[in-house]
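None of the figures in this text is laboratory data; all of them are computed from the coordinates on show. For clarity, every value in this text was computed on a predicted model and none was experimentally measured. Cβ atoms are built from the backbone, for glycine too; each structure is taken alone.
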Structure 1
Amino acid sequence: MNSKRLWILIVGELSRLNKYGVFSISILVAFIWGVVLFLISDSVLGTFLPFVLFIDATMMSVMYIGAEMHFEKTESTISTMLVTPVSNAEMVLSKVLGNTIHNLISSLLIVAAFYIAGQLDFINELGFSLILVILGIVLSTATFTILGLVLSYYHKDFTDLLVSMFVIIFVLMIPAVLLMFGVIKGDFWETFMLVNPMQAVLEVIQGGFYNAAGELDLDYRYFLSLGYILVGGIVLYFFWAIPKFQDYAVRQSGV
């Protein structure tokens, strides 16, 4: 894999995300979350920031990469790349890294919105490890970007992709959110839900935030979830995203 060529591809991905208005949407979303802060009480802010970062790292990652793949399809960008010396692995990796970089910027904008919205003292009191939060965001975004790529292979347009996203929300996200806010509780559910990739993302992101005692809750669930996301992303990348990309690209070329 040519590192110089890969970097050029990543820059191209970021340029296309900007061209398609995805960066503008990220700024708008961060602004909206900042406004929402004025409408909620301080008692729920402790779980609100991890929840927002969780949404951004999962569903928004899928939506962003899905939108990019849709626009590239309409412009025949991917089929054009088939005649270049760029490999499938380089194209897939550039998309994963480009969307991960973009989404990390988006997530940091959301954190900044909490500060700008006048919650500086509260965030300092809440406390979080920036390194662990960034680690959670990067791994989760990369894995769900790969998932978004795979979903794009099997959907003819962006609307179909959105339908699949709503199915994912119903089946995976809602149970994780219910557990997060204590609607469902108990050791059984906390252990059983670890098979849910959405719950794994929540565990990893929440692991970067200090609890009421000023400590990080890095128990077995955190490390198990971290491994789950990492291994799951690697498996999707090497055994699905790359092998199926050629078939997807050929279909877009009309061959």
Structure 2
Amino acid sequence: MLGARFRRVIVNRPNLRIAFPDRFVERLRGATVKAVTRRGKFLLVSLSSGETLVMHLGMSGWFHVAAIGDRTREADAHDHVVFVMSSGQSVTYNDPRRFGLMDLARPGGVDDYPALKAMGPEPLSAGFNAATLAGRCRGKKTSIKAALLDQGVVAGLGNIYASEALHAAHISPMRPASILATSAGSPAKGAVLLASSIKSVLTKAVSRAESPYRAGRFRVYEREHLACLRKGCTGKIKKITQAARSTYYCPECQR
């Protein structure tokens, strides 16, 4: 998309997770893509009009990119938006569960876009460390797992890797987030371990090249009743529900 102009925009339904903004098609058509960036799980497409196309894939959204007129993939009932670009390619957004979203932030308004304004630091950035993690969790009575999924603590960390990072750090997902900070507000040992584990788990996930979704990728996620993979641990993985999301952990080595 970078450097290309929106020749046509085809919208096949009135909404995704939220309704499309007013005059969505007209505001995109003719605009050129100046930059494509990311903040947390949001994709940000800066336009020549000054506006920013804000997109989120939700749980099941994905893009199919092909030459205009390509017929190697049949049209699908869940193809909700099609961007026809001046580059000669079409970018089709498919989302069976429709948890994704597309919105437009007006010129100068992306920094004030509600979901982005409240977001914490990027987990792989220098701005995220034990001190920032402890500071953002200080006084929080919610569980550590729920806090990690709060985008105000750390940006973009999802349910799977929150569970994986907690296991790597030997921390129970049920403990209160406040334990990550000492009474003086400095990072506790758990914050040091967890911040490091988050960076390590995400770095390894990004570098993986294998295509099977679950082949050897996870140490706790979707391994309920299976033996813990930590060396020397005799526990078995347990599944619980926290904040309407599945949490997998080892009750033996995560305390």
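The value -5500 for helix-only ellipticity at 222 nm (-39500 (n - 2.57) for each DSSP H run of 4 or more, over all residues; to 500) was derived from one model only; which of 1, 2 is it?
Numbers: 1: -23500; 2: -5500.
Value -5500 for helix-only ellipticity at 222 nm (-39500 (n - 2.57) for each DSSP H run of 4 or more, over all residues; to 500) corresponds to 2 out of 1, 2.
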- Query: One of 1, 2 was used to compute P(r) over Cα pairs in 5 Å bins from 0, in percent, and the answer was 1, 6, 11, 14, 15, 14, 12, 10, 8, 5, 3, 1, 0. Which one was it?
  - Reply: 2
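Looking at structures 1, 2, which one was mean count of other Cβ atoms within 10 Å over residues 7-14 calculated from, given that it came out as 17.0?
On the way: 1: 17.0; 2: 13.5.
Clearly, the read-out refers to 1.
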- Query: When mean count of other Cβ atoms within 10 Å over residues 167-174 is calculated, the result is 14.5; to which of the structures 1, 2 does this value belong?
  - Reply: 1
- Among 1, 2, which structure scores highest (criterion: relative contact order in percent (Cα under 8 Å, 6 or more apart)): 1
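So distance in nm of label points 7 Å out along Cα→Cβ at positions 111 and 223, computed for just one structure, reads 4.4; which one of 1, 2 is that? Before the final figure, lay out the partial values.
Details: 1: 2.4; 2: 4.4.
Label of the originating structure: 2.
Which of 1, 2 yields 0.2 for distance in nm of label points 7 Å out along Cα→Cβ at positions 31 and 47, as computed?
On the way: 1: 3.0; 2: 0.2.
So the calculation was done on 2.
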- Computing distance in nm of label points 7 Å out along Cα→Cβ at positions 159 and 239 gives 1.1 for which of 1, 2? 2
- Have a look at 1, 2 and say which one yields 2.1 for distance in nm of label points 7 Å out along Cα→Cβ at positions 87 and 247, as calculated. 1
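Ranked by mean count of other Cβ atoms within 10 Å over residues 95-102, which of 1, 2 sits at the highest value? All intermediate terms of the calculation are to be shown ahead of the outcome.
Working: 1: 23.1; 2: 18.4.
Ranking 1, 2 on mean count of other Cβ atoms within 10 Å over residues 95-102, first place is 1.
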